[in-house]
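Novice: What follows is a set of structures for review.
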Structure I
Amino acid sequence: MSKIAVKIRGIYSTALSRLFLYHRFSVASPSPFTVNRSDLYEKLPQSDRLAVEIVDREDRQGIMVTGGFDERYIVVDLIRNSFMDVICRTVTDNGIDRIELEFPYLTKTSLDGLRRVVVPTVNHHHRLRIINFREVDRTEREHLADHPEKQDEISRHLSERLIWNIYERGKCLKIEHVKMNGTVIFLSEGEIVECNRAERTLLLRRSRAGGGSTYDGLNIPKQQGDYAMTTVREGDFSYHHRYFRHDGEAVGSYFNINTPIECYPDKLRYVDLEVDVVRWPGGAAKIIDEDILDRHVRRGFLGTELQKKAQRTARELCAALSKSGIGKWKVGNGKSKFVIREP
């Protein structure tokens, strides 16, 4: 393993270099930006040959890995074993086989921590850098470097400037629903009804298409004028849709199980883990599509640790809803929270 040399470019290069060096890989042709980080550069060994190359995905939500078959999979296995919610896909581009790794919320957070060992790094660095790399670099250089003891405060203010201060009542957000195979489905946009910046929660109202189709898992027909109230908390493994008729009659509830939700200025993003929980008004809750999750594990999209987390999340939700009643989003006195109430 120590013979493998990895060349890394992109926003994850410092964090991944730290990971590979810790596991005795070589980092080949480090970028000037990486070399200038003296704490990291001192540990960069000389490499005999280049075996694997890593670059950012175009959307910077992860990386593309190319190289020799065996070496490539050794590198990928190290990354997958290091971070629970990595999603792995094999792609062929212009006759070249590549492995695509998606880095959801928890992986980005762990990479933030690895980077912080080398250089001052704000919380949520990699996600915020996707949004505005110049502002992140400036904040770390001009503020965090001189005041590391204020990391949480500086990070919070940066996150608010780039994301949460943009969330105003009436603003519409896209919901980027990413499937295991990489297909992106945009759900109907949600209009912000309530935003709690302190708790990182949102309540959205979403219009629903009527006629000719049914609600997933509930097998209840949609009607013209239906709408959904969607509750979201940044970093949660699930979020909640409550469906209503035009007159406010409850249709049912749907809990989507996913990698932890990431908030961006114009959208919410996650990878769908397929297994979900539904509940009918006044009725029992039910877990659906667990077999699809199992198939994705067998196909290698995700590891067993993330599978178990998704299953555990679904079962805990189902048990709570069956026992205590349907969930409700309470809004008042400037605070929002999800609670369980009797139907």
Structure II
Amino acid sequence: MANIVALGGGTGLSILLRGLKEISNNITAVVTVADDGGGSGVLREDLGMLPPGDVRNCILALANKEPILQDLFQYRFVEGRLKGQNFGNLMIAAMVGISDSFEEAIKKISDIFAITGEVFPVSEEDIVLYAQLEDGAIVVGESNIPLEAVKRGIAIDRIWIEPKDARTYDVVAQRIKNADMIILGPGSLFTSVIPNLLVHDVVRAINRSEAPVFYISNIMTQPGETDGFSALNHLEALFKHTELERLDFLVVNSGYIDPLVAKRYERESAYPVFLDEADEVKINAMKIKVIRGDFVEEKKGYVRHDASAISQQLLSQIVKVYDNSKE
């Protein structure tokens, strides 16, 4: 059974995890903790705890409990002083209150939901994400960065975290060291994927690992983050903004997107992430293998990654890698 480490945040990582648990029960999800918006941001500010939202979604993705318990964990209050707050976030906050650490609280919640694998925040430190736009403006906070970039019509030039010397858990570095497969993405490039790689312990562990590293490109560009980006541009940003030294595989969607759905995304200035032949030649020169496939599914007018199809493709690739290593 493949030992998989997946790093990311937002909805992208949680969607992928639902597919990964079809191919392995040895999964470690490493989740960004830079989120400062919504209910997570309120709890972060009021209680001084790490933002629970992305961690909550990953626990649910790996859960093996009854649907009613999962529905309760995702319930969002619609009125009163708790309006907009999520019950799962409050449950995690309560568990933090009776635990010695955020890590211990997440372990207890994970046991309640009998999850497949483990979920770890990338760091226990209060990480804040910063960006400098190309006009020199400094933007503070994960939720503010794309909004300010859209408002100014200016791209992100540089991104970093404070504290710069934030550390990950020893167990996370060990899981990366022992991995058979390391997966980055899918998810918001600058606010979900890259923040994990700005923790030096994490990126160093990836660089030292012998496991193949996969990057799953987004299906659509994201306003304020990846406007006009091709798949190659995503890779270039990963290397530009982090100390990442290698990638082995790029997973990119070549499946059909309904034109009506694409038009709706266009109205929000989001477009399919493309990969043309010239870019693929450049990627191959970087010693990165491109994996194309129909990795898209549509739900309620939104395009999402087909986690099952991606996971099966990842499994076939990892089998090939280890078969070749034995020759």
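A short reminder: the numbers here are calculations on the coordinates, not readings from a lab. These numbers come from a predicted model, not from an experiment. Cβ atoms are built from the backbone, for glycine too; each structure is taken alone.
Novice: A value of -12500 was derived for helix-only ellipticity at 222 nm (-39500 (n - 2.57) for each DSSP H run of 4 or more, over all residues; to 500); which structure in I, II was it taken from? Please report the intermediate quantities before stating the final value.
Specialist: On the way: I: -9000; II: -12500.
Among I, II, the structure yielding -12500 for helix-only ellipticity at 222 nm (-39500 (n - 2.57) for each DSSP H run of 4 or more, over all residues; to 500) is II.
Novice: Given a computed value of 2.9 for distance in nm of label points 7 Å out along Cα→Cβ at positions 103 and 215, which structure among I, II does it belong to?
Specialist: Numbers: I: 3.8; II: 2.9.
Derived from the structure labelled II.
Novice: Hey, relative contact order in percent (Cα under 8 Å, 6 or more apart) derived from one of I, II reads 19; which structure? Before the final figure, lay out the partial values.
Specialist: Values: I: 11; II: 19.
This value belongs to structure II.
Novice: Quick check: 69, 45, 36 is what I get for Cα extents along the principal axes in Å, calculated from one of I, II. Which structure matches?
Specialist: On the way: I: 69, 45, 36; II: 54, 51, 42.
That value comes from structure I.
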